[in-house]
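None of the figures in this text is laboratory data; all of them are computed from the coordinates on show. Being a predicted model, the structure only gives us computed values, none of them experimental. Cβ atoms are built from the backbone, for glycine too; each structure is taken alone.
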Structure I
Amino acid sequence: MKIGTRRWVVAVVGILAVVGVLVGVKAGQIGAMISGGKSFTPPPESVTSAPVQAAEWQPSHPASGSVVAVRGVTLGAELPGTVREVAFDSGAWVKQGALLVRLDTSTEEAQLVAARADGTLARLALERASSLRQSDVNTPADLEGAEARAAQAGAAVAGLEAAIAKKTIRAPFAGRIAIRQVEVGQVVNPGTPVASLQSVDPTFVDFWLPQQTLSTLQVGQQVRLTTDTYEGAAWEGKLTTINPEVDPATRNVRLRATFPNGDGRLRPGMFASVEVISAERQAVLLVPSTSAIYAPYGDSVFVLETVSEAGKPAALVARQRFVRLGERRGDLVAVVSGLKPGEAVVSSGAFKLRNGAAVVVRSDPAPAAQLDPKPVDR
């Protein structure tokens, strides 16, 4: 064999030997990775836990409503005329019968003087006719004519007095009057608005609830009202009206509650949040709302269980359990079915778990779930 050929053979054999060694080493590494993957156990996830608490709640139905005045009108002029006096300030409290606006009545007052004089003359003529008739001096027709003229004169006087009264606008009830819409010297026509008058104490709140709640509603139930206008303030009232018909478009029923409003802070048209509270208490199971995992196929929570296997230390695992959730209040949510009192559930970190995952409960303190949480801005 030639020297050149021998060198090529040696080179090829050397390359094949190197490749074989590399393939063997890589195969060994891959095999070790596969073996390690089969025996690999993921580290436990860190979570916090909370017990399932048994409590009693008063069932309630929250809704959004609007404040409505018990009595509210827009005052206006009944007759045309010129404004001679405005006797109220915008936004002031007025009593029933208080003078608000007086129109010019000089023409009617002058006509009233003449009408009263005619009425006096007609009354005297009637008295004479009655006396003469008793003496059989005049005819019955004379007496009837005198009676008719006296009645006409009295009607003229009453008509002018009514016209003068209608040109004096007074408050039909006590309440708070809005911004005035007329000024002294302004000529008004029948129906011209003067100002809006709203009664304040008490006040109504109208709201809607689904028809499914009708079986639990009755007149006299307690209703609580809050509004974002006055932070921390709440009003207690009573359910006074349940509409006899259900809206066919929304299947909701209209309700009305009455609230005391002595300070006048609740104003007509104001948005309010109301809550109809049942008188009966109901036993419920409570978990932190952060424990619940909401999904289209069903809501669930992770329950902590201790698992012991032969030859291995006891481990804490999270088991996913489907539950039926109820009303939510503050940081807590009621569980209708699926849990038992005293069981431990994952309160935070549930989103990263899978069924049967190993977990470890953190020992650092976590904020407690509250029915009425008050966050602090720090």
Structure II
Amino acid sequence: MPAVSAVSATMQALVILDPNRLEIQEVPVPTPGANEVLARVRAVSICGTDAHLIRGDYPGFWPPSFPFTPGHEWAGEIAALGPGAERFGWAVGDRVAGTSHDACGVCRECVEGRYNLCENYGREGLHRQYGHNVQGADATYVVQGVKTIFALPDGLSFEDGALIDPASIALHVANRGGITPGDTVAITGAGAIGLLAGDAARIRGAGRVIVVGRGYRLVKAAAMGFETVNTAAGDAVGALRAMTGGLGADVVLECAGVPELIQGALAMLHRGGRCATVGIPTVGVEIAMQRLVLDELELVGSRASAGEMRRVMPHVEQGRMRVRELVTHRFALADYAQALATFNDRSSGAIKILVAP
């Protein structure tokens, strides 16, 4: 196959000019460098991190500066190969799903398989996180390194592929939770990651999965067959403990990043239990350290994914990780402002929104 397919000189891209100020612009198509590919984006989904980034919740970090193009949950096909990319087996036309962390590959964490914790994070020429600290996939085309793309199986559509990254994050937090067969697992937060984490907990053998949340997302959790606790009804911790004979959960996966739910997650644990948290609070959280020590609780962070992209694909393909059930809205890239408003509106019924460049 040729190293380049027919590619236009310019493309549409979402450009965040300043916090909460965005527009669709016609910009030059980027050129892939060494060990990079140019991919035609066919579907990209909106992540909660995107909404925070666009609001300016992580000033100077995500993104380092404006203007900026976000987007990191995507799928498409390779349109051009940068120098050396063919050595890794890639060809123009290959269907791929992308993830965000393009780590250095040589630091201690990378060598030990934890590239999501790359010690060279953000250092120019060594590390990139697409859609976070370098330009992302909310555009017709995106350039990404060969370490961050994965072959999309024939049984998965581009829309499925755009949800492989969040599915891998859900599997990673379940892995960080150390779930063992028969465990009672509580999940705080009934958004897309929380619901996918419920499937991930079952994949790891959880005996019970109890989703803690509210509103239409909790209704969705019940429809997917999970037990539920409604935070709007009052004492969620008491309700969870009542459901478990007063013992609490063996593992809690905290997927909301809301301070009170993080505090509640620890209170829901059985003695010796573990809480893995993937939600990122934008403010400080007070932790009940006395109980953490006396009950030997474990609180661990979970950042993105570390090898789960490949491992989660068979579960998506075979229906054990139910990404398709979470798609509630679809928009064209030109309508991104409306898509974002829908995502941020808790009365819209939105769970996962797909955008088509």
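Structure above, values below:
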quantity	calculated
Identity of the structure behind 1.00 (criterion: FRET efficiency 1/(1 + (r/R0)^6) of positions 67 and 179 (r between Cβ atoms, R0 = 41 Å, to 0.05), calculated), options I, II	I
Of the structures I, II, the one that 17 was derived from, the read-out being relative contact order in percent (Cα under 8 Å, 6 or more apart)	II
If helix-only ellipticity at 222 nm (-39500 (n - 2.57) for each DSSP H run of 4 or more, over all residues; to 500) is computed and equals -9000, the structure in I, II	I
Structures I, II, by volume of the Cα convex hull per residue in Å³: label with the highest value	I
When distance in nm of label points 7 Å out along Cα→Cβ at positions 123 and 147 is computed for each of I, II, the largest belongs to	I
